[in-house]
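Values quoted throughout were computed directly from the atomic coordinates according to the rules given, and no laboratory measurement underlies them. Source: prediction; values computed, not measured. Cβ atoms are built from the backbone, for glycine too; each structure is taken alone.
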Structure 1
Amino acid sequence: MGLIHTRIELINPRDTSLKPMSVDALVDTGAITLCIPEHIVIQLKLSELEKREVTTADGKKTLVPYVGPIQIRFENRNCFTGALVLGDSVLLGAIPLEDMDLVINARLQEMTVNPQSPNIPAAVVKRASP
């Protein structure tokens, strides 16, 4: 399977005067969160919430800013999350993919809305017994 890129919109839900940013994102099911570069933090005026320690693929540990909230929009789906400020491009990880009920079509090398729930995002949850 090759690299999968897609267009998403990033929005600062705290400042509706700012226009959404349409960005190219690398879809990475092996990553957990959303990672964004510093210039997006500046454009969207996102607030740093805390520092987080990350371990990169080469095993190096480093502290990076964690910012938010940030809204992600793709087709008829959206979610709210935080983002690690890291790298020079947008990386879309597994948590936002699951939250928006998006799937990867490896044959077509694209990300799509789950065809089993095209109109409303679906989720699998466990219900606690009273």
Structure 2
Amino acid sequence: MLEIYIDGASAGNPGPSGIGIFIKGEGHQLKFKEAIGSTDNHTAEFLALIRGLEEAKKLNSSFISVRSDSKIVVSSIEKRYAKHYDELLQQALTIVDDFELFFIKWIPDEQNKAADALARAAIKENTGQ
């Protein structure tokens, strides 16, 4: 099983944003960070989920467990509904449905430090701060 820790961060809301993904399991320990331009924090969180799922798909794993500190992302995936982020949710669900077994769990910020640090580093690299 792959464990995927995701986080999105924005310096302002909206503002310069970045995503961070930490994947571990099945012999992997991968880190991804990416600046995603100016957006709001919730959009950054959904984009982190989508990117994390895309990376997991490349690893050909059937069993995925996503961990996120974003209640809106976790709730939207569990309910398969998002009032304001439906397009991003549908992109994520299209990938989710390809996995044999998929879990998503909300975790507190302090348990998501690796992904958070990657997301913040992506912002700093992009803004030169």
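Rank structures 1, 2 by Cα Rg over 2.2 N^0.38 Å and report only the one at the top, that is, the highest.
Once Cα Rg over 2.2 N^0.38 Å is worked out for each structure, 1 has the highest.
Using the calculated result 28 for relative contact order in percent (Cα under 8 Å, 6 or more apart), pick out the matching structure from 1, 2.
1
Given a computed value of -13000 for helix-only ellipticity at 222 nm (-39500 (n - 2.57) for each DSSP H run of 4 or more, over all residues; to 500), which structure among 1, 2 does it belong to?
Numbers: 1: -2500; 2: -13000.
Value -13000 for helix-only ellipticity at 222 nm (-39500 (n - 2.57) for each DSSP H run of 4 or more, over all residues; to 500) corresponds to 2 out of 1, 2.
For distance in nm of label points 7 Å out along Cα→Cβ at positions 93 and 117, the calculated result is 2.2, so let me know which of 1, 2 that is.
Of the options listed, only 1 reproduces it.
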